[in-house]
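Please treat every number below as a calculation from the coordinates, not as lab data. Model, not experiment: these values are computed from the prediction. Cβ atoms are built from the backbone, for glycine too; each structure is taken alone.
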Structure I
Amino acid sequence: MPGIRVVTDSACDLPPQLAEDRGVRVVPLTIRFGEEEFVDREQLSTKEFWDRVTTGTVMPETAAPAPGAFRNAFLGAAEEGAEGVVCVTLSSGVSATYQAAMTAAADLAGQVPVTVVDSMSMTMGQGHMVLAALEAAEVGAGLDEVVAEVESCRTRSRVFGVIDSLDFLKRGGRIGGAAQLLGSLLSIKPVIEIRGGVVEVESRQRTRARSLSYMASKASTAGRLERISVANGVATDIDELLSHLAGVDCERELVVAELGPVIGAHGGPGTIGLCFELAR
């Protein structure tokens, strides 16, 4: 198919059927449980991942794709007639995924035009940028125009999260500014934010209910939104957050997605992400 094709990685948490239906190539990261290694979404479903996390004792780890996986995705798009490729990756601040994509793009210089965009985000924050790229590509935008749409979305995107434990972030080395909270989580329930591409502490609340209410207020007081999504990491109180978000002024319907293995491995069970994009 001619035009610009979109590639991303499995940290974006887009519903797999949506990605398939709209021709998005999703390069999977790898999930490890001890000595066992699985290709995300291909050898380990999101449900299987959470079942292992909630019933097992081995904490998961993640690994970035090899450059060859991105190279194959870019070449596959070119073989289908793509005039160029836009690749939106997981934040370079938490993963080597962006660098792997950049290496693959450089390797294909002169064969297929590829622009790699660092989302500086994750989960559906990254997913929103993929959707922005798709929408531009589907109306015939060129490579530079699609990239500009992704970058515009990035500047208007916010990602917040409520987690139950810092253990997963600490084990995965993705704790960032949240390190200051180690040892104090028994008395607080933090709200984290992806800021500058890394995990930072946004607020300290005394109860999880207050954390959910506070996180929802970030969306409800932000003004008119273009997109809003909630990523659910097997949280039992997801409906509580959704009730707080009822009536948020948004141009599109709220999307509830599963928090996948890549981000789930670092957030742990009970993690809820709130991702939204400010309207232009």
Structure II
Amino acid sequence: MVSFSKTDNKDLPVLKALWLDCFDEEEKAADLFFERTMSFTHAYKAEENGELIAAVYLVDCTLNGRPAHYLCGAATRPDCRKRGVMSGLIEFALGDAKNRGDVFSVLFPADEGLYRFYSKLGYLAKCTARTRRLTRGDLGQTQKPDPGTPDTDALQIESLKNNFLFWNKDFISFAASYYGVYGVKTVCSKNALAIYSLEKRTATVYYSIYNDIKELKNLLSTIEADTYIITGTGANPLLADAKREICGMLRPLTNEEPPGEVFIGITLN
């Protein structure tokens, strides 16, 4: 019989082994997740005959000031799949989250099959993002950005405006290190931050926050690129007329009406 419960510290070695077995992940990246996010992440496990066979993680965040979480790392041991174990584990985890006060559950499925799977669990395709390709000339006249460490709380509020997942500083710092394992870079100034990859002088900017769009342009100009592919929200003037695309799902855990267009930002599949 399969049982569900929260994990504890003694489970960490098995949880990490399951993560590496189920995901195409560098061990260093997995280490970062388990070493730096557990203080604000709730982990759940499924066990059968005393063995851990599945796990899922809910990372604390807020959405429009309401308690929420980002669901990630849903992993089932290969020989235990297609038995409804993960569906049962997710329902158990969401029940605990609701009792804890969470209002929304948000996730980003890795492929279309997972979009269909999560829709059966009540998740709605209400998370979106906008993407636009710019040239260096589109940045206009820029100046050297002010050096310093950004206040990521203030920058999130200023640049993303409404209907976005608000991440704590520790998570943003972790995410920068996590993606760095895969060659993704982080550049920042006192007034802006961007996470990007660079290939053949094209910078793909996955996430950016700033106190003024001029500050973001100044920061991007420090990247040795000719082209910039920027993803974000319509609150970014550079993306206001860009096409909106589905980028994630949301499930209300109460009767509260969910926002119609939510931006996840930094994601872990």
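Points worth noting:
- Origin of the derived value 128 (volume of the Cα convex hull per residue in Å³; candidates I, II): II
- Source structure (of I, II) for Cα extents along the principal axes in Å, for residues 49-112 alone, computed value 48, 25, 16: I
- Entry that produces -8000 once helix-only ellipticity at 222 nm (-39500 (n - 2.57) for each DSSP H run of 4 or more, over all residues; to 500) is calculated, selected from I, II: II
- Read-out distance in nm of label points 7 Å out along Cα→Cβ at positions 105 and 137, computed value 5.0, structure in I, II: II
- Entry that produces 3.4 once distance in nm of label points 7 Å out along Cα→Cβ at positions 41 and 249 is calculated, selected from I, II: I
- Winner on percent of Cα pairs over 18 Å apart, for residues 9-56 alone once structures I, II are ranked, highest first: I
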